[in-house]
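Next up, some structures in structure tokens.
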Structure I
Amino acid sequence: MCGLLTFISSSSAAVSHQDSIAQALESLHHRGPDETGVVLSGDDVVLAFKRLSIIDVGDSHQPLEYLDGRYALTSNGEIYNYLELREELTREHGAQFATNGDMETVAAAYHYWGPQGISRLRGMFAFILWDRQEKVAFGARDFFGIKPLFYLETEDGLYVASEKKALMPFSAAAKAGDAGIDAASLSHYLTLQYVPEPATMHQDIKRLECGESFSWSQKDGLSIRRYYRPRFRPAPVSEPDKLFGKIQDALRESVALHLRSDVPVGAFLSSGIDSTAIVALAREHKPDILTFTAGYDVEGYSEIEVAQESARYLGVKSIPAYVTADDMMSQFPRMIWHLDDPVADPALVPLYFVAKKAAEHVTVVLSGEGADEFFGGYGIYREPLSLRHLQALPGPLQRGLNALSKVIPEGVRGKSYLERGTTPIEERYYGNARIFTEREKSKLMKTYDPSVSYTQVTAKHYEDSAGWDDSTRMQYIDLYTWLRGDILVKADRMSMAHSLELRVPFLDTGVFDVAATIPRELKVTDEGIRKYALRKALDGVVPPQIVNRKKLGFPVPTRVWLKTLMYDWAADILSTSAAGELLDLPYVLRLLEAHKRGDADYSRKIWTVLAFCVWHAIYVDGSIDPRPERAVSRLAS
């Protein structure tokens, strides 16, 4: 895993930016503490790189040159099928390679297969390649958005980086303080608990979306195209056992590929089936694999005991990471700094600490992200089944019941059921997190804009999924919103905070090709069992007590701690934050008081605002500087 920062000049004046690029690169040191490389390519490009050495540790330095210097490449990620691609490129095209690494394969694939060569890659990646001969830059981000890629267009040229913080010294919006915050992004964040792609919290810095590539030249500027769009294609199954076998085979192959490494590999292990399956399949190749779990001394919130039971069953070692409220409060600013934009998912806290523990033992970990989106694992996916009787009613009757739901007082049983069951899915579902309602945001935001709606984020994806069953459409929405906006952001940033490479075998195109064919009734059954096909496929692979166990998913006791150990900390942040220029923080303080009294559970709403306040203090008013102290890495030879 690595960090890249590239500048392409619009006026052939790259040399004047070399020092500032090298300085900004240091903000990415945590992504690659092993080597630093800064290369000037003529008058056009500065390529800068921080390397975490995983494959071909002694060589494969970046920026990497290919074909006698025609191409210069910086890339973050891993290509798991690089050995097979190298063999094919050599056999069919006579390609030659100077290293034993995976990233040289990217340059060769582009040269011999063109931009469409990206679709041949299996892995997680974000790269930029400069063609000195054609004076064209080409870059891409992986299929599902595992690795990040940010860009900034200015009069000087194009800046591209692995994290937004490396672009902020060159951003006019970032320098503008509150005036540079994108109001729509803030509004979406307060609804979704993350900023949806391609936007960021700063107006002029954007993200390349998953499955997209770009080209840039002085003549034509920036051009972005989509090269991959995951398509569910559920089909009837006459022999379910064959499907279950295909799922197991696809996962087994993916895990084997994801174990390719020249440095130690471990795995995260929670109490659920996803991570347990990864560990069970990984130990077939690596019987001594180390596993890591996070937990708390709060009843009902720790996964350590169950994970250790699974580890004993599988014959692997389990190493726990215990997290306290003091740990969380002391490290929260640093977590937010690593995120670039606020993500109000408390699950990033145990991920941060379990990654810290894992980094003491290994350089790479496998993790179970993506299984819920691929195989239908979230509880909300059962909702269409519970609402089907209402949705079968004639339209006029549905409209009447919907109007009735609006006048039923809050808290009355049946109100939510009537409202949800008579609201089209396009208006009802926008992802797993639902923090502040529009009415609540009108109270919270100093400049609330009712024209900004979550439907602007999801509308295109609903158009693309027209004709599918509602549960599958919800999965598709989550692939483009929740997965890449929350799950993968926290996975990348919290692991990279400790220079730890996190790999996700479920998020593999080979696995998706099988998962995409599963019919709804084998993902979410009529009885409400989720991930049914996956559970059947893994029966006999994971411990029996895990096959049908409801997972906790690294839960965090914020609900409990905000009433007790974290109350004063939270109240102090809300009372003193300069984010009060944008948000009505006394309103949130009242929520905190009500939460402490036990009137209702407001922990998610409070946490969302706390994360934004700390982000504002770091990236806007500068009152907090949580950047880690470190030693300077050596220059690549």
Structure II
Amino acid sequence: MAPFPPPTLRLINGPPMASECSSNRRMSCFFLLAMVSILASSWLLPRAATAADRPNFVWIMSEDNSKHYLRHFDPDGAPAPQIEALAAHGITFERAFSCAPVCSVARTTLITSCYAPRIGTQFHRRFKLAAMPAGVKMFPAYLRAAGYYTTNNRKQDYNAELSDDVWSESSKHASWKKRPDESTPFFHVLTSTLSHEGSLHFPESAMAEPTQTDPAAVKLQPYFPDTPTFRYTRARYHDRIMAIDDVVGKVVSELKAAGELENTFIFYFGDHGGVLPRSKGYAYEAGLHVPLVVRIPERWKDSVSRDRASRTAGFVEFVDFGPTVLNLAGIKIPAGIDGKAFLGKGVDAAEVDSREETLGYADRFDEKSDLVRSLRIGNTKYMRHFEPFYPDALQNNYRYKMLAYKEWRTMFANGELSGTQRQFFGAKPTEALFDLESDPHEINNLVGDPESQGTLRKMRARLNERLKAMPDLSFFPEAVLCESAMHNPTAFGQQNQTRIAKWIDIANLALLPFRDAEAKMQEAISSDDPWDRYWGLIAAASIGRDAKPLVRMVRERLSDEEPLVALRAIEFLAIVTDEDVRPALYRTITRASSEPELLQMLNTTTYLNDFFGDRLTIDVPQLKSSIKLEKRGDVKDRLDYFSAK
């Protein structure tokens, strides 16, 4: 905590000389000098926060909603008068981003102030907790050390190790009202589940129930089919947003009744995007772009260099939220994190307004894996699909509990979709470029546009620069990270930074015409480093049938000593040839030595079964007999899906 400056003291004509003091005066002088010494020492040391000198903080998080569902941010959204009232006394951040489109990764990004792929927390759900970076704590620990009462009600969902000094209490009973006394400042987090994805897991019979929002009046995204199911789903979700608004109003009323409203910064935001199809779990704007309003209390308005009821289009990310709270609290922001404050002392509003870049990441979600990175600069969005052959529609059991997801897939299977509505079910482009001003739903890829080539090169180079500098740990398979990195992921990344940069370059061979990439692909596929081979095969599979000259070389990799390399060879041969790769797949599955390795193999298995017609239909009994490990968790979910087909 930064020390508070001492009040100005002045000793007229300096301290008295000892010879000028009588015995009594000597005692008085000694006492005065001692008191000055004690006070000076106390001014140089951090002191515990009190309600008299520190503001309070309340975070209200609504689960699974992007900014698109609130009228305050989007004209097609639901009314939310309580959130709008917060904004009238605060600041609306029109461009706030979660970095990750799913709970555990987004929440870990928030609490650590670090990008997840740098610190090994990018997988939902994690097999192993990541150790925090050396010298870095989850940011509420710094508040608590400064005397704050820190409470979380109640969801944590972190992928990093939680130390005992983070929360004073974290439970369904945690509340700022339970602080030791009224002189104790507080930081409180409240998560509402009312807007969670599960609220849209209703049976078909529920569609007979009326909604407060008229389904006929909602505006559907253009990539959705216009059906009663989709209209009812969106209308029902608008009702959920209005229920969240009531929660916000209740929190404000409680703070006001306690006399704390004008001493408390209130942050309202979504914990990531969602929740209709193609949002949660996907690095599109619908998955990353969240609503954020910060109410500025009257007592602390001078600590913020903005007018209340103002809006800013400056970019802020979840890595920035922790540093912002610390800065507003007058606590030194620690080194070793990725975020920077956007409010408080020393923060220039004009500089925040000029921020225009955000990084997005999507990795494994439950049993579904797909490595995607995104970069937005201003209104330009670049997406890099490192495994583009996996369709967005690849099975995730939890997603497909939603009627809208099920109906969309059925309509695709029946040939009832065309154009934009079919994109979700096909292979993705290796890279995509969108102009969000004219194309806010990210459906018109400009990669082939001659006039966009300069922008494309700039965005591609900038993303590569950021991934290499991080470095991005996802270029190692998750199984390797679980085995070798999670005790100190950041150190592991630094030790392997050169290798990771090399693999990014190998992966980017997929962006070249095959004739220009062939020699380097051959070099990678025949390398002594198994992960060179791994990424060489992914790049070749990304190019597809143009890479057919590599078939003979790739067949040799079916017996690779590294099972995950053999798995990538299987994918390539399935995409590029008409060969039956199932025997090789079953053999490879028998070699799985860990749960994350097996889960990755089952991801490929699901892809082959679902997107190659009848040619590669999986024999479920043979699949189950090939698995030598315990069938639990996400592995069980994959097998349950096959058993139900």
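Rule-based calculations on the coordinates, nothing more; no lab input. These figures come from a predicted structure and were not determined experimentally. Cβ atoms are built from the backbone, for glycine too; each structure is taken alone.
Observations on the model:
- Of the structures I, II, the one that 22.8 was derived from, the read-out being mean count of other Cβ atoms within 10 Å over residues 201-208: I
- Winner on volume of the Cα convex hull per residue in Å³ once structures I, II are ranked, highest first: II
- Highest-scoring label, criterion being percent of Cα pairs over 24 Å apart, for residues 129-336 alone, among I, II: I
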